[in-house]
Structure formats: structure tokens, C-alpha cells
1. Taking mean count of other Cβ atoms within 10 Å over residues 332-339 from the coordinates of each of P, Q, which one would give 26.1?
2. Thinking only about distance in nm of label points 7 Å out along Cα→Cβ at positions 164 and 420, which of P, Q has the largest value?
3. Once mean projected area of the Cα convex hull in nm² is calculated for every structure in P, Q, which label goes with the largest value?
4. Among P, Q, considering only distance in nm of label points 7 Å out along Cα→Cβ at positions 284 and 412, which has the greatest calculated value?
5. Can you tell which of P, Q yields -18000 when helix-only ellipticity at 222 nm (-39500 (n - 2.57) for each DSSP H run of 4 or more, over all residues; to 500) is derived from it?
Structure P
Amino acid sequence: MIQLTGNDLSLQDVRAVIFHGKKVQLSNEAIEKIEENRKVVDKKIANNETMYGINTGFGKFSDVIINEKDLGKLQLNLIRSHACGVGDPFSEEISRGMLLLRANALVKGFSGVRTIVVKQLLHLLNAHIHPVIPEQGSLGASGDLAPLSHLALALLGEGEVFYQGRRLPAQEALSAEKIEPITLEAKEGLALINGTQAMTSVGIVTLLEFEKLLYQSELIASMTMEGLRGIITAFDEDLHNVRGHKEQIDVARRMRKILSTSELTTKQGELRVQDAYTLRCIPQVLGASWQTYNYAKRIIETEINAVTDNPLIFTDRKVVISGGNFHGQPVGFALDFLKLGIAELANISERRVERLVNPQLNDLPAFLSPDPGLQSGAMIMQYTAASLVSENKTLAHPATVDSIPSSANQEDHVSMGTIAARHAYKMLTNARKVISIEFICAMQAVEYRNIEKMSHATREFYKRGRKIVPSITEDRVFSTNIQAVSNWLQTSTNSDVNTFVEGLK
């Protein structure tokens, strides 16, 4: 059971909740902070003090004062009117992440909500009731308004949810779990939807899956090195140390470890003096991709425990301050940067695929075909990889350089951070398929070389891969093979491929 304090939720905690269903509860300390903070709001309302979003309208309507008897209706109207998301829904994992992150932000005790609101978020999370949240419609400031409004609807028994494999009205799922819908009071609707939890949840899932794909790409690139008789000398420890980038040094070290028992790699001058960049520069390129990961991870880990709504209530000072912590620029920048690392992981992989299938660049059968000419072999798999990396190049354009004014120019600069997050995840999905194609081709190449001469690590990885995709003995529909490998790599925490990934860490 994870206890929420608002201060120490880790990326690994989020992984355990999102992917493994670990239960979450409020700490006693958090409950005390929430209740003390709420008392400040109630007292100020009783004193008829004007506070944005509590007894005023929103955005351009901030100068409209709301009667005390209508404060609850104001919050309900806010949620309903802002639930304008469109497009396909986020995955259930991302929806779970949003529930968790929003609860963790509220328990810090600066948002002025009642304890029942936070408990309701956790009731849904622990019961695996996941709000249906459309992907599109957020500007990334004032936070993820549209996505979080769809999340908030479920707390009220409105909107739709995913529950036990079905998509159904929220009220049905709440009734099945004997959870009573809540009624919002002053400030609570705004506190639920002013925040960066949609972009951050997508960012977390992307980050976690990208870390795994980076390790997997090192394993698969090692197998390609064997299939192409690559020069291991380029991974020499001293060579990488003198440049000094830790991530580059680490990639080279791991690949030396993977290939240490291989009889298929070569040394400088043995077959040729130098390899092409796509082999020789694997540590430099993947090391740089690891750098984008590490930067994004630092920003995301901060945002997980951040207060991102508006206005904020400071209990000790008894003040309500309007600000802009909902602005998604830090997260948007980090995920736009991460997109570069994802793009280049796929770009260099596709170029290795070309070297594996192009008879002008190797001494293998043309296109790894069992009968060149009569059978096309892996020819069109390279086309697919090229298409995917080209699509990624368009998605890699930074979303955060764009801004469109909203709310009659009151909200005149927005982050588009959620678009950056969504594009990053789409790029990751594409990149995984490119890596899958390289894996299929690399396995075929090492068969021509001699499986028994592979390193212990790559040979075992090859054997497990062959359980997913059989050898190419004749042309067949390769689409299903690519998807099967991609699924295997994505769900590796539940499969034997994870043994290798864990061994590299």
C-alpha cells in the first residue's frame, strides 16, 4: 500500500500503481493538511472575501462575483462546460496515472478541497474505475482543463468510465463498487482541473516505456553487430572515456558486456578498418538518447510531486494567491526534447536495417531472402521502417513553440504540452516497431553467420525471440510478426525478455 503525502511519490511508485494495480491511501498527515487548508477557504467565504475561481467566474469572467448560494453550482457548471475533449480516449494506464497524480497534488494541502474529494479519486483508482478521457482538447494552460474535466465527471457519477473490461456510464461502475458520487463545493471543481496531470501521465508512461526500449535497442543492436561482423574495437573503454559523456560511456560498457563472448564480432583491421556510423557510433547516438531520457525524467519526477492548480491557499499565511503553476511549459519542453531521443533511436535502427538487407552493403543474401528473386524476404520491412521514421520526423516538431490565445486573450500564452506528450508516445510506438524490424532482420542475419558463435547473451536472446517469430524460410505476411515482436518488447515486464533488460541496468 502506497501512502500519499504529496512529497515523495516516486516514478517507481507510479509504475507500481499504473501497471501493477498497487493500492493507494492517504496518510494521516495528509488528511490533517487538507482539512486545515480547507478551513482557510471556508473562513474567507464566510467573510465575503473575493477569491478567483472560488466566488468569481473563470478566465475572462474573473471579474464576475458569484453569490454564495451558487458556489457549488459554479463548480459543477465548470466541470460540465469544460468537458470538451474529443478524439480517442487515453489508455486506461494513462487514466490511472491522472487519478493518482491529481490526488497527490491535492494532498499537499494548498488546493482548498475537502478530504472527501481526494478520497474519491483514490476510491476510483483502487476499484479500477478509469474515467474515459478523450486525448485531444488541451492547450496545456490553464493546465489540462478538458482532460481533467472528463476525469472529474466520474467522481460525480457523470460521464463514462472503463470498468472490468467494459466502457459504461460512470454511475453504473460507482454503484457496482458501492461508491457514492460526491457533490462539489466551493473551489473544488477548479482544484480538480487546473493542473498538468494529463501531459504528465502520458509523459510518465512514455518515459517508462522508452527506458525499456533503450535497453532493448542495445541488445538488438548488439545482435546486428554480430550479423554484420561489426568491429568491437569501436567500443573501447578508453575511446569513450576521453569524450566524457556518462551515457555514451555506459552504452559502450553494456555493449562490450553483451558481446564479450561473441565469435562473430571483429577487431579493427581484421576484415575492415572502420564500420559505417550506424555501427561505429551506436554508443554516441544511443548515449545522446539516454541524455534526453535523463533530462525528461528529472522534470517529470519534480512534476509528480508538484502543486499545479490555481489559486493556491497557503494555510500558515491565511492567503489565497493567483498564479500560473498550471502552465505546462516545463513538462512540454522536456517531452519535446525526449522526442528527439526517440526519433534518433529509430533513425539509426532503420539505417542498420538497411545495412542488413542491402546486398551492396554486406555479404548476406539479398534482403535476407531464402531464395533471392523468387522471394523478396525482408525487402518491404525496410520500407515500413523507413515510413515510420519519416512519420516520426514530422511528429518531432516541437509542440511547445506554438501558442494560441484563449479565454478572450486573458489566457494569452499556452504550452501545448499535452500535444508534445501525445506525439512523444506516438513516436515511441513507431520506434518500437522499427526496433522490432531490426530484431527480425538481425535474427535472420546471425542464422547465416552461425548461431553457435553468438555471444552467450545474444544467443539466449535469439532463442527467446525465435519463440515469437520463426525463421524466414519463405515469404509470408510479416505484418503480424512485426506486431508480435513489438507487443513482446512492450510487455517485457511480463515476459522473459525482461531478464535481459534487468541484467543491463
Structure Q
Amino acid sequence: MRITNSKRLLPVQLIEEAIRRQEGTLLSNGALVAETGKFTGRSPKDKFFVDYANCPLPREQHQWLTEAQFDGLLDKVINHLEEKGAYVFDGAVNQHPVYRTAVRFYTEYAWHNLFVQQLFLPGNPDESPVYTVYGAPTLKANPEADGTKSETFIVIHLKKRVVLIGGTEYAGELKKSIFTLMHHHLQELDVMPMHCSASLGKDEDVALFFGLSGTGKTTLSADPQRKLIGDDEHGWGADGVFNMENGCYAKCIDLSAEREPDIYHAIGFGAVLENVRYDEAREPRYEDRSLTENTRAAYPLTHIANREERGRGGHPQAIVFLSADASGVLPAVARLTPDDARKHFLLGYTSKLAGTERGVVHPEATFSACFASPFLTDAPMRYAKMLMNRVAKHNVPVYLLSTGWVGGGYGHVNRMPLNLTRQLVNLILAGALNSLDFLRDEELWMDIPTSVPGIPPQYIRPELGFDDREEYSVRRTALVTAFSDVLASFTEQMSLQSP
């Protein structure tokens, strides 16, 4: 349904509009900064799908609204945007000519429209959109009348191909609604949707980094020795890997030119910063946590000099699972057998970082199936089977890296040094770990190297980093138990035997 009171503007015009409407401020580096109010992360408990006849999604996996409830909310959103006015962007998702899909965004805020223009591919206004997303942040739902849990709502109607977002100013909901849609859209085409970053080496070798927000996907894929394919969302089809998006959405807490130069220098004119404080000279203060830990930067891939312009690559030669483990038990690096990889993919273990979702203020252990639980539309076992079929067909080695608080745990030691994690990634991609000796850990389902040249022992053998070995033992037992308990919920659905 079209919004007649809407206009299409270029990014520079949207910046002018956002400043004129006092939605944001232009900083000295050229980026537009905006605050997202009380919601500085996603609201997964306010996400619903619409129940319609023969809806293919598993009922137990989602929250549901009726067709009547959806129609009522749609009317409210349309009327709200007609009254307030909207900005329209005709874009597209998927950097692959076969899978490219047209998406239209209507946004109440100018800066939200700038945000989606920076993250998605440009489309054609004369082309009918396959999906339409309506963003109305100042419209609040009535839970009693609308069937929602709060005034916030993210509602997806797969059959009508419409997304409604309201009651939240957090722009990440616009981005992740498309990712959710693609989990249904692409798998129907036998394309594996993946929550991962991807990079391309000089020999055309592709590496994938799976992980939840804050585990290091964006940072580790921004490698000066490799070309960036994408930092967050990809598909794996018959001829290889492709980026779903055309931009990056990076965490920027404690960002510096020394630690992450590619990201730091990508934040220029046209980029959008969320919840980043700044000083009197309008210099961003990336170390400031007063609004949230989940400060963000959205910028187009064209801001990255060392990028793969096609947004595509062949089949991966290495897969890395990332976990920001707060317990300190997981080693910095481990090798996974195919059966190990299936288990860890289903577990999707990490520690949810502060600010990523509403209410999270300290790292919390979490299990997110396929490293993407909030965005899955079908059963996790289906995506796991898709991934492992491809791993087997293309003989792809899989590793696990802990980017958390290795050898001591959160509050006792600093987070895994980025330079050492990069060193481990380089060893993985060079195949240098293959010549090392490994010890089998049957309880955590991984092979752990006895030592790695250049890496301090406490990062390979985490028990060495604990002052109290009993504490390590208690934490390890708790983690082993948690792994087994979570995996048991999947074994009830289907056998974990290899396909």
C-alpha cells in the first residue's frame, strides 16, 4: 500500500532534512549522529508473525497475530505515515543477479531512510517491490486492541510480504526485518541464509565468520590483507557466497584508528552513527558508554577501500564460529569435526553483550541457534542441515574462536587481545594449524591444539589463566552441562547423525 504523503530524497538531502527536523547532528567527521531514545537495541520479545491459512512456519517457534490484528495495525501505520509524512526508498537485497530482490521502505524519520539507503542496494522506483517495510517509530501500539505485548511492535506478514515496525527508534529493526524475510525467501530457493561476515583472499579464497552481534564479525572481516565481501548477512548458493547488503553496521564502542582503521576511516560523510556521544568540537567520543554499549555505525561498502566490488565470492575455504565466551572456559581456538560443527552451529553459544538487546547490561551466556535465532523463520535443524550439506560437499574446515574473556572470565581478565585473534585467523586461513598436535575434548566437542606458536599458553589452555583452579572446574562443569542440555532439545526433534 502506497503512502501518498511521501518523498524520495538523496542521502545529502536526507541529511539536511534530519538536521532541519532536529533528528540528528552533523559531526566533524561528516557523519550524522542520532539518538534512539529508550531502545538502544532490538526488541525480540515484540516481534510477531501473522497467522494465515497454510502458513509454512513452525507455530511453536514464533509469536503470532491474527489477520484482523495485522489489518488493524496496518491501517494505523498507513494513517500515521500519511499524517506525519514519510520518506520512501526503493532498494534491493542480495548482491547476486539471480536472487536480487526489490524492497521498498517507508520511514517516518529522515535519518532512518538515510540508514537503509546506506545499508541496502539501490533499486528502481519503477519496479514493483517484492517486500515493503513501514517504519513508524512514534506510533505506539495498544496491546489490548492490537494483540501486542507492549507499545512496540515488529510484525511480519509473509504472504502479503509486508513488515510493520513501530514504537521503537532503533534503526537496527529495519535492517534485521529484511534478514528475517531472507531466512524464508532464500531457503525456499535452496540458498543458505547466514549470519556471518565474509572476506576474500588474494587467491580468491573465501572465509566466513559466524557469530552474534559483538563477537567480532565486522572487525575480523575488515582485514587489510583481504577484501571485504560483507560484514553481517550472506547467502550461500550453488555458485558460492554473496552479500545480502551493500553496507556495514559496525559496533563502535571504543573504536580507534589504531585498533580498527578500516572501520574508523569508513565513518565519513553519509555514514550514520547511533547513540555516539560527541564533544563541543563535535568530535565523536567512541569511548563514551553513557547511552549504551551498543553504539553503532552504518556506512556503505564504498567507504571501504579494500572491498570486493562484486559483493560475491566462490565457495568458502574456511568457516570460523565466533563466541564471546564470558565464562573464560573456551580456548582461544579449536578445530571442529563435521559433527562438532553441527552441534556448535545448533548451540550458537556466546555471551550476549551489553546493549545489543533491551535490558542486557552485562555479558550474559546465551544460546542462539545457527548464531541467528531471532531471525530464523524455520526450524534450526533445517538450516543446520543446509550448512552441513555444503560443508561436506565442498570439504570446508570449521574452527571455533573465543573472542571473549579467555582464561579467567569476565570481570577477572581483559577480553581476548584483538591482535592475537587476528594472528589465529591468519594461521587458520593459511592452513598452518593443520601441522599442530591436538587433544580431543569430548565434553565440549572440539579438538584443542596443545600449543600455538606466538600465542600465550593461558589462551590455549584456559585453566592456566584462573587463579583458582576449582573455579575453573566449576565453570567448566556448568558450561558442559549447559551445552548438553541445550543440544538435547534438538535431539528430540531429529537425530544429529550426519546427512
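No value in this document is a laboratory result; all are computed from the given coordinates. For clarity, every value in this text was computed on a predicted model and none was experimentally measured. Cβ atoms are built from the backbone, for glycine too; each structure is taken alone.
1. Numbers: P: 26.1; Q: 20.8.
Computing mean count of other Cβ atoms within 10 Å over residues 332-339 on every structure in P, Q gives 26.1 only for P.
2. Working: P: 4.1; Q: 5.1.
The structure with the largest value is Q.
3. On the way: P: 25.2; Q: 22.6.
When mean projected area of the Cα convex hull in nm² is computed for each of P, Q, structure P gives the biggest number.
4. Details: P: 4.6; Q: 3.5.
Once distance in nm of label points 7 Å out along Cα→Cβ at positions 284 and 412 is tallied for P, Q, the winner is P.
5. Values: P: -18000; Q: -8000.
Traced to structure P.
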